[in-house]
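Next up: the structures, one after another.
Here, each number is a calculation from the coordinates, and none is a lab measurement. For clarity, every value in this text was computed on a predicted model and none was experimentally measured.
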Structure I
């Protein structure tokens, strides 16, 4: 597959009538082919649209109900995204994909899953439902690129480093640096594909900062990631230093460059998710002025850090460390009563005094007609996140249903983001904790100015003794979380 030259999406709306499916498949195949994709990719696109649209024709509407469905083809240099939307009967992802079933229609959806890199069902409330499928650009994995271009690193290059953003054409060097640091275990597999790095960089989804030697070799890297339009905080991730150059302050120099650049991007805070299989990344983050504010138990699959001694375990617990680029004044929050003491400690740790208010007395809650939730699922790590954007009276039930769907998709660790400035949050948090969710910490600037993070483990019993933490507060936070983890009882 080659990147598309024309990125304008194609939208087609048709009646829910099976007689149109053959023509639709041919149209999609030709449209994808016209955008520069391969014959095989075009045929696969036509097939998956036909199968997904057939599902909508058969099940979206009652037999006596007239309805339509819409197909949207979106093109980028990194991927082809296909959406099939309808306003018909809501279903769960398990019902759509038919996991564990062998009927003809579910075999068709199994074919769709096997043909695409990602398949997601999005229930969009009043806007109906959407099956979104993604096929990434093929070819170009770092494993398939010869090593000849990678020269030996000379020791003197460490003395004359240039700290800057990644330049066009350096993506292959970055992929190799990450491979040499992580093997194939880094959870964001897009970073092993130079073409995908370039595409994400162009779209502003990834902002890589590197330490470059005088001969052009990349000796260190950290990227601004998870850059969201609705957030004023961003993650610093994919940190790597050439194993022959560690211990020489390269990471700290890159962090200084990021701190100087981030305010111009509208960011007020930065955070890292440090692994706990060893404490090296925690120490580096603390040296950079970041402080502990959350602990995500078993959130990711374990990483293979080359030449760093780690405790081996199936899933990796991540310690979240945060730094304000501009300190706010005292924050006024609506928090669950039992968590107020720990929340006050965490906010104080990142330099802010928390003032807690009482729902219904200090501020009335806005009334929303419908709950709005966002859900993200990271298949390679079998983890997910739910953001409660607008909690209506049915919010608790909506989150319960979404948790069930994510568990059916075999998500093992799920984060829940709640607005600490919403008067409904204390009651909602308490209700979700009765369902098995438990405290994780805070993340300022992630969707909300002040975000409470809960976590849910899908029958996952973790060995807390295998978690390595550097600071006393992090250890205190883990002990607090362990007492609340229902899987430890």
Structure II
């Protein structure tokens, strides 16, 4: 079955690449850096923007994985590399400028070094790729400031427009609106990235069959809306063999299981609320729906003994055949597909009792910003809005073709591919990853991640109850977030 599907996937990949490269006979037209969006509205908006870019300028761009300034796309393969190279060439020729990819500082300093340069008034880059949502707030709060090293993008609306939802992720940008201003734009994901950060259920074919189920039945449950918490629990219990150190599910990296369960039950760690005259994230991880998710986790761990709690990397335990069902981000398959001998599949995250449909947590995105102190801020805003605008509109057929072609690399069957195609329609962008590295005002100065979900192991052992503990941290979490966004002085 796998060999047959691999053949189909190879054909799909080839077809996708031909479509994406614009193949027509023997010619391959160059890809446009700013193609006409669906509906034409954004194109009209783009044409009304002012030009601030001057010929001969160099615009510096910093992204964490740039290893060679002379070959900035060395870590990009296939059609993605072709698209990136063409985009850069065309933009540089259009304006007579250079886009220079700045060598990454690497290691733990990959973001600290550029932050320090911006704080000193001599930014080493014009445009900064935050690499993930948690770095967003680290930049905004650097040295106890409130956005001091960043430029608010709202101030440059004459030169860049980030309002088209086909090209810019509006839900993520709402999260990146801090102190009432937008500091980070978030390009709408293309292809694989459209779903890679979505929480899903990965499952091991061999362990599922050992537990008395067939993959086809699980796919049917997922497709019919019957893959619920109750169904998940029954499946997890059937596939737990503790004497062999094999578990039905796992707590996951960064307690990822709980992000999936909270969201699937129509709950969140944070939500935007009016407070002290501003719209700001407030902690709601102690809501009724959230407590219900935690209690479900405790039942699986304490009563059913079905949750792997060792903290071992989830890709390691799942690939080794020790976990039957893993609630995690789909991106994990980019590692698992190379390591795992057994076949595996993808289901929706199980549906909670307070949700009418599947809801898939999406808690990471790629924000871009401009550092304060750059020589031409208006030009930087224009570069940000045009050069980094995705080649394909979010809902375009080209983006769908890219999604399916890239998914085919990591999946083992067509049923999983079909389920993954549905993920954009059930995604919910969550904000908790912004705050996990904030230090609290406790004696230990514990990071917020340890406060929000670090007590999961205590819950699993029956040493604490979720409701009581989560009620006790509300003020601490809220004050930590509020003070970070609104530092005194």
Structure III
């Protein structure tokens, strides 16, 4: 069943893009335990907290926790690819290989770690670290006011101001998948977006969120934690490969399997899955894989996600009209240390669009840790369904049927539980017995299972905090 889990990947990409120039190393993410170094001095000097050399490569795993999509995971890489001169100073080009591949310009010196826009470096910059840093004492930066939103609906853009409050928190010992790091510098940046309404001149806080970074000496960002009312996102360092050191692993990844299998026939609710012998960068897979139909026209793949191991990557199509499809895999799929797989032979399968399939389900099938929903469970179908068969739909709580109201409207199935979803519970919407108008049974009747988190809230559609916009490089006013 192709679900809106692909939208979780898109959401991940939007977040990463929005924070790319604010926290280049990790996009957005973090988390985990640490041991505070209570004996640390209050004033911290720069200990090479953001090393930069052409050829440096760091790989990360981002985990998106909870929300209406449940947990999701993405593996990606950050690579220092070159240098550029800006106002007579050398800046390093840092390429982040995730949903929105992009470059940023970085400098790191004795007193400052700074990021600049690669497209307009003289207009947009932000200080990530300032030294000497005093624990508990913040520094504040504010973007130049800009107008891209009309929140009060009066036809005039309102003035937006975004302020960043960056506070060194402590020095700590931190354990991540990449190892144990001593004297990591924990820094928190609180972002406050304020709107000045054009209709009445009133000021309102549009959104607030915080991003915690842990910087390890001689390594860079080893963990990031982003927190908002939308949930938490954790990014952790998996590998760090300095350019000056020999590569620890020289073997390229191997593709073990592709689903749908070659020569098979599937339904329109299918996603494209590739399984490797080791974790790979999901976005390198997205860049290397194309799918064409029998006329040679490209079928767009708009979403990507990884399983928790990083070995299986799922690509989500915009649609699968019936017909024959060929998967082309070009060179470029990389593992976490940068080893690149060569081209792979073409792979062909068939999509049968005469068989009805459930698509675009919310919460997504096989979702774990669903912590919010809008009060109903919904899915769409690839073909018109026979309403007379809908009395067979059952909502199960574990293995026990639980009361729910079922409604089909404009091709969308809505299942409304009689009571709110319970925490830490596995639910299944059993669609066994559903048939299309022509009497053909549903192709994927029992795929729709998900597990709730430790808390579950009902949140109306559109109730989440707005994400920051990638505005037109308004610039920063240090304070």
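Worth pointing out:
- Looking across I, II, III, the calculation of volume of the Cα convex hull per residue in Å³, for residues 339-402 alone that yields 224 traces back to II.
- Taking relative contact order in percent (Cα under 8 Å, 6 or more apart) as the criterion, the largest value within structures I, II, III is that of II.
- When helix-only ellipticity at 222 nm (-39500 (n - 2.57) for each DSSP H run of 4 or more, over all residues; to 500) is computed for each of I, II, III, the one that comes out at -11000 is II.
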